[in-house]
1. Out of I, II, choose the structure whose coordinates give Cα extents along the principal axes in Å equal to 48, 36, 27 when calculated.
2. Can you say which of I, II returns 44 when relative contact order in percent (Cα under 8 Å, 6 or more apart) is computed?
3. Supply the structure label, taken from I, II, corresponding to helix-only ellipticity at 222 nm (-39500 (n - 2.57) for each DSSP H run of 4 or more, over all residues; to 500) with the calculated value -18000.
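No lab work stands behind these numbers, since they all come straight from the coordinates. This one's a predicted model, so the numbers in the text were calculated from it and none came from an experiment.
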Structure I
Amino acid sequence: MKNIILIGFMGSGKTTVGRRLSYRLKRTMIDTDKQIEKEQEMSVAQIFREKGESHFRDLETECLRNLIQAGRSEIISTGGGIPLRPENRDYLKTLGTVIFLKVTANTILERLEHDMTRPLLQGENPRSKIEEMLLLRNPSYLDAADLIIEVDGKSFDMILDEIEEALRANETFSDKWT
């Protein structure tokens, strides 16, 4: 498979980077959250509210299995929690080259300050929640990642250039894209 998979915390830029990378590399882009919303005919927030986080995580795992079966060559932007399950980390590695868009709590807060659609950030003290979640999630992101791109303070063009350079230098990329 020749997929490029973007993982990272909510607000790290996975969807925007994925779209722009798909234009640059002339590949289609799949957003797993959007795919799940389309199949379930409800938003991620609604799924969390009506069916719970565990059900949503099951849907993410099913989505990855379907992408593996499809066998296409795409840019895949994932939901922030996909790598939390060990089986999902294995699926991600099977799908292609996994790029972790690493971001700090400050950047996340700036980007998501007015975004009320993120179910895991609802409630009091979002900074504390973000810092706690980053501590819990970063080891899973690191375990799944083939490449790590720090995104704080960088324009999208800088991030895309860095991704392309890293992919060219990465043996895995050469093997999968030639």
Structure II
Amino acid sequence: MRRRIYWLLPDVASSRRTMDDLLLAQIEVRHIHFVAKEGTDMTGLHEANVLQTSDLIRSAEAGLCIGIATGGIVGAVLAVAYPIVGDKPQWGLIGVLAIVGAAFGAWASSMIGIATPSNRLKRFQPAVEAGQLLLMVDVPRSRVAEIEARLQALHPEAHFEGEEPNVPAFP
């Protein structure tokens, strides 16, 4: 299990030095993510992708749940009110429409979620717009204190902004 640690760094040069120090501490590059203002030169930094900066996953999960429920209810109504063959309800229609509803709900909600900034990152938006860079680093629970101490000692210009107890499975 990993924890996500947030740091605000004043500029790109400091961010590059911080990334180098994290790599020397044997943190894999895939666990280091930077968020910067639009148009910032991120050469040499591992930029956060859409899964880390949007509400794509949360929105898709919500759409999946709503789609299953809606598809199941519509399927039940159709199975009882409008049987396809004969007068007996077609209960299989519930499962089919629940699956179709789940797929459609997840797809439609993910289209909205991909355009919505992450709720987790909203508190950092003013600092990022002011030119600072946000560092998100995912570290094993056993190394959180070590990495925090290392960054604090090597980068006094950086500001520790907290940690998340649970790192999302996909981002």
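1. Details: I: 48, 36, 27; II: 76, 35, 23.
Going through each structure in turn, the value belongs to I.
2. Numbers: I: 33; II: 44.
It was calculated from structure II.
3. Computing helix-only ellipticity at 222 nm (-39500 (n - 2.57) for each DSSP H run of 4 or more, over all residues; to 500) on every structure in I, II gives -18000 only for I.
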